[in-house]
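Heads up, there are several structures right after this.
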Structure I
Amino acid sequence: MIGIAALWIGVLLLGGGFALDRVLRATVVENFDQQIEYVLNAMIAASEIGPDGEVRFNRPPADQRFLEPYSGVYFQVSGAGADAFPSRSLWDRRLRVAPHNDVKVHRYDSLEFADEPIRVAERDVILPGSEVRWRFQVAQSREIIDRQIRNLRSTLFWSFAALGLGLLVLAALQAFYGLWPLRRVRSEVIAIRSGRQRRISEDFPSEVYPLVHEINELLAHGEAQAEEARRHAGNLAHALKTPLTVITNAATARSPDLADTVCREATTMRRQVDHHLARARAIGRRASVQARAVVWDSLEAVERAVTRLYPETTVDIAGDKALSARVERQDLDEMLGNLIENAAKYGGGRVFVTVEAEGEATVAILVEDDGPGIPAEQRGLLFDRGARLDTTGKPGTGLGLAIVRDVAEIYGGSVALEESEDLGGLLVRLSLPVA
């Protein structure tokens, strides 16, 4: 930041200094030229033709430097076929007369005097009583304006140098004190990492407060995830403890039905592990802010898989094909697979799936079947892990709806059981946030 500020300040000061130098230099030279031109016009006004046809002044020049040799102020009147009329200050030197027409005042710099650069103003005039074109020239040493320009440039340089240094110091102080709150944030993050504190204090300027707030929210989110992971690990350990105890006791007692006991308890442990793994996967993928899945694509994939498993079942899909849910595709496939497979397994051969928007923030997926349905007072039991209401002996773990509910809640959604008005069986309403 300081380097960029220094570069930008340097560019602006150089550009501004150059422009200001050009303007002030032109002003100094213009003022100098106006003085010379004033003397030139006064000299022309005081000129007349004498009896011998030469130019003479009807009054002496007001500037006494014209009378002092090499004073730095000179004039000269020249005409074709006539001797030049120089000022005494020229002494043994003469101004160069260039062959050109100067009806208007012509101003230029000249180096014709090797040791003295001069500024010349000249003009051609035809005086009354003469047919000769006379050239009036007034010259003055450039030492005065060169000294003024040097003093001006020196003042500009040191002024702009002081200004640039002041701006750089100001930029450095601004960067140092402006970024000081970030150093405080860094030190407090170090304190959090070392365990001296749990959160960053919020007494920060308004520009830094959003960053501090988000860091604190991130810390809270991490703690919540860690606590959730510990809770899930404890739940899984508790769920596995009882089957393992049963197996251990049966093996210790050399029970004759040990094989059946192991198979039964292993099945229980497997469905518990599957349930917790599904939750863990969903929690891990939930952190992705890019989570997005097109509901229709997922429904078509699940429909193809279910109809292969249950060829006698017809699965119809309807609704908005463009709706997307804020959920990972794998988790959406797992939830829809559980719901549609249950509908095909326990229904009468027809499954109807509808995709629709509920307001502006929710996607609703309705899965209906033509089965016997479930009484309202028993629907809540289906969300208990391992709960099964069918007595047909069809294979299953009893974890399908529980997994769907848990995964949906992880993404901020919900699952509800209702009665299908069209098919007469069960209607499962899966609500998920819109992507």
Structure II
Amino acid sequence: MSALRTSSESPVSAAEFAASMAALAPSHGLAVALSGGPDSLALLFLAARWAKRRPRVRLLAFTVDHGLRPESAAEARLAARMAKSLGVDHRILVWKGEKPAAGIQAAARAARYRLLAEAARAEGVEDILVAHHRDDQAETFLLRLARGSGVDGLAAMAPARDMPGAPGIRLLRPLLGFSRARLAATLGKAGLVAIQDPSNENPRFDRVKVRRMLKELEALGLGPERLADTAANMARARSALEAQTRALLASHARLAPEGYVEADAAALLEAPEEISFRALAEILKCVSGADYAPRFDALSALRAALHAALGAGQGARTLHGCKLLLDGGRLLAVREVALAAKAPSLRLKPHESAIWDGRFEITLLALPRGAAQAEWRALGAEGTTILKKEALLPAGTPKAALPGLPALWKAKSLLAVPHIGIGPAGLETRLRLVKSGLFQSP
């Protein structure tokens, strides 16, 4: 996605922004992630102007107060006033509780996504607009290049993607085709003044170092526009590789509604190396419910081990919260039982939904009498033993996949295992796999 080529300092026009939004096919329920800084304020202004011409669109603004700086609460209130001045309803989302001593940036990012997703669901928002622009894209490309990233990493940020851990909610980046300078010009013309975060100029941060380096690289023809174009080329390459991976999985693997994968091991392992790695990564992500694939060295070791086991006809490996079992030419990937057992239990009221173990969205439609204190947790070895004693083991589901299924328990009494059709009268549920990745939806 690219903007019309105009002067580098000219404001973003309503027509340009509308074209960027149209390319993303937005829903009618939108929210802007507003920090109050220059980029997000420019996005809010452009989105508010765009929404006013579309009566069916409902636009909100969400500001996350991480509570990491003394002035953060006051800045969140200032962001609320900015939104109000532009006619946009606003919500402040506060990260409460103790903050970790280490890994604070990663923890803050996870908290931000969680709070935004919770607010989006509460408000009926399907798309969250974030203010990453062309210069951010170039900086991300260089940062990932320095880390030795492959095609996927160098494709940098996608214009649209699912929010991590929040199925059904998308992150949209309508400003990727516009420069930081043009957004600043947009604010200037609108007469808007943004909050300035001093950390954006702190040379301790890698992104600030890269930002300063870009000024020198531009003299060599490696400015933000060229680097962003290179990232776009990488994104096209990624799309082609994903298409080949999708075709391989469609022909030789199946993601079951119960969350396990069965595959032709030889077909997966003998595919071109890059496609083979990608297929294994997709299997691991979908079965584990993880947002990201394992590191390449771990993935490479897994593929080598499966190759060796294929010659012997049998083998078992664990990685990324999954257990992979090889029997003859059949590869079975199931959730690792110990990790499924550690997933927090859920108590739902009728018409409530929640995600369990990062894998299943459970919607409770009706609950029978006497089950009010029941909770969802893994079937586990205990539940599998109960099914076996009562001769209720299903014929169609691999035994290794059973312990990782969600089940409804009341204390130590097993009430229901909806995936295999076991449950009391009056219980109505809907279960959906959260991640299907490049698989055809089961």
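Readers should treat all values here as calculations from the given coordinates under stated rules, not as data from a laboratory. These figures come from a predicted structure and were not determined experimentally. Cβ atoms are built from the backbone, for glycine too; each structure is taken alone.
Assign the value 30.7, calculated as Kirkwood radius over Cα pairs in Å, for residues 80-319 alone, to the correct structure from I, II. Going through each structure in turn, the value belongs to I. Tell me which structure, out of I, II, gives 43, 29, 19 once semi-axes √(5λ) of the Cα gyration tensor in Å is calculated. Working through the options, I get structure II.
The greatest value of distance in nm of label points 7 Å out along Cα→Cβ at positions 136 and 192 among structures I, II is that of I. Largest in distance in nm of label points 7 Å out along Cα→Cβ at positions 32 and 344 among the labelled structures I, II is structure I. Each of the structures I, II was assessed by FRET efficiency 1/(1 + (r/R0)^6) of positions 272 and 304 (r between Cβ atoms, R0 = 30 Å, to 0.05); the largest value belongs to II.
In this comparison of I, II, the computed figure 0.00 for FRET efficiency 1/(1 + (r/R0)^6) of positions 104 and 376 (r between Cβ atoms, R0 = 35 Å, to 0.05) is attributed to I. Out of I, II, which one gives -17500 for helix-only ellipticity at 222 nm (-39500 (n - 2.57) for each DSSP H run of 4 or more, over all residues; to 500) as computed from the coordinates? Of the options listed, only I reproduces it.
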